[in-house]
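Readers should treat all values here as calculations from the given coordinates under stated rules, not as data from a laboratory. In this text, all values refer to a predicted model and were calculated from it rather than measured experimentally. Cβ atoms are built from the backbone, for glycine too; each structure is taken alone.
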Structure P
Amino acid sequence: MNETIQTLVTRRSIRKYKKEQIADGDLRQVLEAGIYAPSGMGKQPVTIVVIQNSNTIAKLSAMNAKIMGTASDPLYGAPTVLVVLADMKKSANAWSDGCLVMGNLMNAAASLGLGSCWINRAKEEFSSPEGQGLLKTWGLPVHLTGVGHCILGYADEPAPAPAPRKENFIIYDR
């Protein structure tokens, strides 16, 4: 199996991270993979916000937990959060394009030995007044839609075993 497919097959979501911040060189490579994700008609309607400020991460975690209805940390202590935002005014494909960016970010992280996980509820976060305040703070338009949070860090747990693949996952019509 080639190296790319091996990474795709073995990548797992990590939900426990070391406090140590990831290396800048690794972050740059992960971001490079994200910005080269396919986009419909090449419109690139996605923005990635890199958050390594612990106060901002705590704020996002609290917002996300409130939406989720829990008191736990839905960002699992990750030292880096990449918020992926889609500009639905720019492209009807913006949401799908944002999902492709998320996939590239997580697979690039795995290829570098970093842990990652897709955290949901970004759409709800950034449609709230508090989320729109963050967008304004970052100099971004408030109409952007949150696609997801790609949390990154050095895993502080072994990768979980893969779930069995379902039967009839692939259907052929030849």
Structure Q
Amino acid sequence: MIESPLTLYKLIILYMLNKVTFPLSNSQISEFVLGAEYTDYFHLQQALNDLRDSGLVTTQRVRNTTNYHMTEKGLDTLEFFKGEISNDIKADIDTYLKANAYELRNESSTQADYYKTTSHEFEVHCTVTEQTEKLIEVVLTVPTKEAAEDICDNWSGKSQEVYAFLMKTLMN
């Protein structure tokens, strides 16, 4: 039996990460947990930090987004304790993930970030991945931070169009 609500929040997060084939962002996890009113923002962030600090999840920062990946240690922990998550909570998670699968996957598989180069320009890295395979990777050098931010902001909405254009152009 779970002795601490914080432990339940950690198990909910691990269960969510185990049910998808891609990382989930802090905001995606928060949307479910806070929307279902399982806890408040501060306890959720504490649970996420504890999971990271104990090696049950790893994080990857892309611009202002933190993405969470479950580790083998996290999977082992979930397997050991998954009976502690009620069937109702599991059903809530499963329903949420099924209803939002496309948006969640699209958001996590389409990423863009930029870095300042030694020549004081900005290099923008844009990718679309399908599970662990990169479908497309575009690297552009632009003169200003504003241009780099604009490209990053627009990549998610334009990546399919860019991919289709490149395929059509390069295949003909």
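Who wins on distance in nm of label points 7 Å out along Cα→Cβ at positions 89 and 145 among P, Q, i.e. which is largest?
Values: P: 1.4; Q: 4.2.
Going through P, Q one by one, distance in nm of label points 7 Å out along Cα→Cβ at positions 89 and 145 peaks for structure Q.
If distance in nm of label points 7 Å out along Cα→Cβ at positions 113 and 137 computes to 3.4, which of P, Q did it come from?
On the way: P: 3.4; Q: 1.3.
Answer by label: P.
When percent of Cα pairs over 15 Å apart, for residues 57-104 alone is computed for each of P, Q, which one produces 56? Kindly include the intermediate steps, with their values, before the conclusion.
Working: P: 56; Q: 65.
For percent of Cα pairs over 15 Å apart, for residues 57-104 alone, the value 56 is produced by structure P.
Name the one structure among P, Q that helix-only ellipticity at 222 nm (-39500 (n - 2.57) for each DSSP H run of 4 or more, over all residues; to 500) of -12000 was derived from. Before the final figure, lay out the partial values.
On the way: P: -12000; Q: -18000.
Answer by label: P.
Where is mean count of other Cβ atoms within 10 Å over residues 9-16 largest, in which of P, Q? Write down the numbers at each step before the final one.
Numbers: P: 16.0; Q: 22.6.
That would be structure Q.
Figure out for me which of the structures P, Q the number 12.5, 37 belongs to, where Rg and Dmax of the Cα atoms in Å, for residues 81-152 alone was derived from the coordinates. Working shown, then result.
On the way: P: 12.5, 37; Q: 18.6, 56.
Computing Rg and Dmax of the Cα atoms in Å, for residues 81-152 alone on every structure in P, Q gives 12.5, 37 only for P.
If relative contact order in percent (Cα under 8 Å, 6 or more apart) comes out at 33 when worked out from the coordinates, which of P, Q was used?
Numbers: P: 33; Q: 18.
Source structure: P.
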